[in-house]
Structure 1
Amino acid sequence: MKILLLCKKFPYPLKDGESIAVHTLSLALSKLGCEVSLLAMNTSKHFYAEKEYPQALAHFQRIRTVAVDNRIKPAAAFFNLFSADSYHIARFVSPAFSAALKAMLQQDQYDIVQLETLYLAPYISIIRQYSEAIVSMRAHNVEYEIWERITSHNTGIKRWYLQHLTDKLKRYETQALQQYDVLLPITERDLRHFRQLGSSQPAVVTPIGVSASDFEQHVSVASTQQSISFIGSLDWLPNLEGLQWFIESVWPLLHTAFPDLELHIAGRNTPKSLFQLKKPQVFVHGEVPESAPFIQQHNLMIVPLLSGSGMRAKILEGMGLGKVILSTSIGLEGIDATHRKEVLVANTPDQFLENLTFALSSPGQLAAIGHQARQFVFQQYESQTIAKRLLETYSASLVETI
């Protein structure tokens, strides 16, 4: 089966959920005998400047990138106020990317063209014109839901502006559902949401996958000091918003109760404001070379998300490493783990304090939760199993088109 993946960013380095999701699925499909090619935007925000592609992407039959300037431009954002078009989507519309897609479709005959996220939907008309391939869309999130949640945390003119953008994004996302042949939500929850919006095409939940072999060299290491960690891309607004809330609303409570407790923060594109932060026992590392050693150095990993959608790759990684995750309910959406069995859940400052007190006073129970987390993630999110399920859906869809 020949599959062409379209991505709105070059999926490397493997340090954010979207890149990890693209990598694990494409690699698993390749191992199952599929010929997988990649056409990716090389955006100004996540520009990949190396002349050679990394060995981690060697499983792709063909890779092509197109430079796309998707920066937010004040003038374009202003004039978009008077347009029915979604500014979220418009930033990813590129004549150069359209031309590259047309060329690839004319050079090769693909069975499947898989869009990685809603932001590739504007290119469906080109796919229909130059290919008979089945068009699938892998929804990493319910996109408008992220912005609804972000909007709810703002006030005044900013809230009005964000709501205006969110309404247009929701309208686009809902209408685009009718254009896909196959829908690939990343969670069961998102699938139910899309069905409520009117999706009726074949669908298969295709979550972020993990492979037990990737964790064989990593053994959970118990920290000798009391410390918790946060790691995540800090150019993704929900991550930054949640971390800032945790620092301002939760950390003072935790520091008072546990004066020796340390909070260690790591993340790609860490803003200067965090480096300038002067909070007791808070250490900001910026981007770290590898996430696994960083996660292993600390007792727990926090995921204090207040908005967002889809699922968090860093939670799966932490669980795979046998670490206990202390997360909000929103952070755990899409991962059916159980409180105090495979994870710890807290949604308020008091609940964070309660769970941290439990964790630090019960090292044996903490170790048991970490062990169960590791078993859970390998049983539920094994990448080859996910890829096989997807191929079955693709094969059935191809048979129907004959």
Structure 2
Amino acid sequence: MTDRVYLDWNATTPLRAEAKAAMAAAWELCGNPSSVHAEGRQARRLVEDARSAIAAAIGGRAQDVVFASGGTEANALALTPGLRRGGGKPVQRLLVSAIEHVSVLSGGRFAAEAIETVAVTPSGVLDLDDLHSKLADGSPALVSVMLANNETGALQPVREAAETIHATGGLLHVDAIQAFGKIPFDLRSLGADLVTLSAHKIGGPKGVGALILVEGVERLEPLLRGGGQELGRRAGTENVAGISAFGAATKAAIAGLSNDMARVRALRDRLEAGLSGVDGIIVFSNGVPRLPNTTLFTSPGLKAETAVIGFDLAGIAVSSGSACSSGKVQPSHVLAAMGFRPDLAQGAVRLSLGWSTSATDIDLAVKAWRKLANTLLRGGRNTA
């Protein structure tokens, strides 16, 4: 399938050569990283090297990185009632933006009656006025705001949100899974108290993620109990090969971030210029800062499921939204929160690019879109 074009990088990314090599090396080791003998120490070194690489990438401390089975578990671990920082009051309620990933919208271990949703603007950006209103009573809350939306790519005003949250004694959790490796950031610039990441969005393997805490965050209750792994915060023998590959992918992603994303942004702009040759095209969140690799678009009358199949038959892999909601017939909750009609939301198609995407890939996608538009949009519209 080497002749196919892969434009679904926000769902998952190809495995980087560096990550593959790290996994292969780890598979040669037999030691348990909790064992004190030489074999165990070898395995432990791989885990700790990865922990240090991930912490360094976002300006954190290695001892504050907690490895998990993926982004979903890391998010669930972060959403813990009773968290506090620096001796402050423990949080007992949770606020989540309306466009969060479903693993955050589920609320973790907060009771349903303790969860509130914060609105977003029609551009898909957190409504800071609504956040301020929901924090006006002064009681501390844990607030979860993603750094970049996985469907639209819209960047969120995390720093501004942090100032409001901390003024009321609350904590901020940032799901940075989709932004990591695509835009530069660090814990200080975010003002975050907890950040979650996932390996397979940056060229690492599926099935490994991380929660990073800011120094001073206390009372993190583990989801999994048993052994004392991860300083008692996540029981279970560490996935040495996956974690080592996560660290290798992190180093590669950060090293290439500036050059890769500048090139990708130019390709994204080329893509959107080509898509706009069809009358009525709508690119969601195109008026606000977005990830450099993401385009979510529709056109009146378009059915996403049919369009995705059409692209696939043309040899191009795209998505009808976030991977976790692909195949469902209901409209995207993200676009619904932005106020778009169900018929438009159901027609949204996402194309997302990555470090190996080429200009030829983009031109083939545009060519396929022009052909699909002529077929699917009631006999076609102007494709000049």
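What follows draws every value from the coordinates through simple rules; no lab data is involved. Just so it is clear, the model here is predicted, and its values are computed rather than measured. Cβ atoms are built from the backbone, for glycine too; each structure is taken alone.
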| query | Taking FRET efficiency 1/(1 + (r/R0)^6) of positions 177 and 297 (r between Cβ atoms, R0 = 30 Å, to 0.05) from the coordinates of each of 1, 2, which one would give 0.85? | reply | 2
| message | Ranked on Cα Rg over 2.2 N^0.38 Å, for residues 25-152 alone, which label among 1, 2 comes first with the largest value? | response | 2
| task | Supply the structure label, taken from 1, 2, corresponding to Kirkwood radius over Cα pairs in Å with the calculated value 22.1. | result | 1
| A value of 4.4 was derived for distance in nm of label points 7 Å out along Cα→Cβ at positions 201 and 289; which structure in 1, 2 was it taken from? | 1
| message | If relative contact order in percent (Cα under 8 Å, 6 or more apart) computes to 16, which of 1, 2 did it come from? | response | 1
